[in-house]
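The next part holds the structures, each set out as structure tokens.
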Structure I
Amino acid sequence: TDYPQLQELELLHANICRAIGDPRRIQILYALHSQSCHVTALSERLDIPQPTVSRHLSVLRQSGLVASERDGAAVNYRLTDPRVIEILDRMRAILRDSLERRSNIMQAD
């Protein structure tokens, strides 16, 4: 059987889930959806300290969600696959629906 390959796939899946499991990394992914950016621009745009943005970008790059490209002295970051935004949007829709159901249950009580 393909158990070792399946196990590796599950580990990679878990790695991506960990990478998107931080609110600031989610913010960074959404910011990179519209355009590639360098760390300073992301830091200013998201009002997050530059060292923090760099640390989160490193996690996203290691997970394969973000790629970096040198542009002279600056390094630009971009999404490797825009489908990650579709996934985040679906997760938000599920969350919205769940919150709405909870609200309806609480109002019924």
Structure II
Amino acid sequence: MKLLEIVDKLELEIVAGFNTDDKCAEGVYIGDLLSVVMSKAKQNHIWITIQTHINIIAVATLVDLAGIIVVEDMEIDKDTIDKANEVGIPLIKSSLSAYQLACKLREIGL
């Protein structure tokens, strides 16, 4: 499913990193411990997290994730936003909890 379609359907906020409108997500990974995300998340999945520091961009790049959704309206560091724009990792924000967002993603077919 295209990331922009997800953003539109769930009324999410695009924060950074959208340099193309055809990036697609094939699944979802939820987690906040970076080492576990690196070993368990899959390529082209969306990562749902409350983490906001610059290292999330490094993890997303390493795993080749489709993008990151920061939940619970967490404030995202400026360095993180700048790095997401630099490397082209879509960074999205939601006021929902990780569980609520995961349920909505399932409802729309992801």
Structure III
Amino acid sequence: MFQKPELEQIIRQIIEKYNPQDIYVFGSYAKGVVHRYSDIDLCLIVDVQNKRAFKRRLHLEIDYDVDLDIVVYTPEQWQKYNDDPARFANIIDREGESLIGRFH
């Protein structure tokens, strides 16, 4: 499923540079229906003050050659929104796959 070298390289870089609480892959990579034009959808749970600035910095500092779509939640937001089935965080948690344990 996520044995794609691009994904592993990206996850390792994110863990090394930003030490997130968790990383979820969702979308086509999580469903195992990756095709030539698939992007990588990631959700990072990370303690940051400014999510927009963090995402900008991450896109500049991480080396990747695929389309990358990143959603960021603080731990507090993740806990709050994850309990509501109508929230995107809950959908990511249910349909995505947590990767942090595979790389620690």
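Every read-out reported here was derived from the displayed coordinates using simple, explicitly stated rules and does not represent laboratory data. These figures come from a predicted structure and were not determined experimentally.
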query = Of structures I, II, III, which gives -23000 when helix-only ellipticity at 222 nm (-39500 (n - 2.57) for each DSSP H run of 4 or more, over all residues; to 500) is computed from the coordinates?
reply = I
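Can you say which of I, II, III returns 10.1 when mean projected area of the Cα convex hull in nm² is computed? Don't skip to the answer; put the middle values down first.
Values: I: 10.1; II: 5.6; III: 6.4.
Value 10.1 for mean projected area of the Cα convex hull in nm² corresponds to I out of I, II, III.
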query = Here Kirkwood radius over Cα pairs in Å, for residues 4-43 alone has been calculated and equals 12.2, so which of I, II, III was it run on?
reply = II
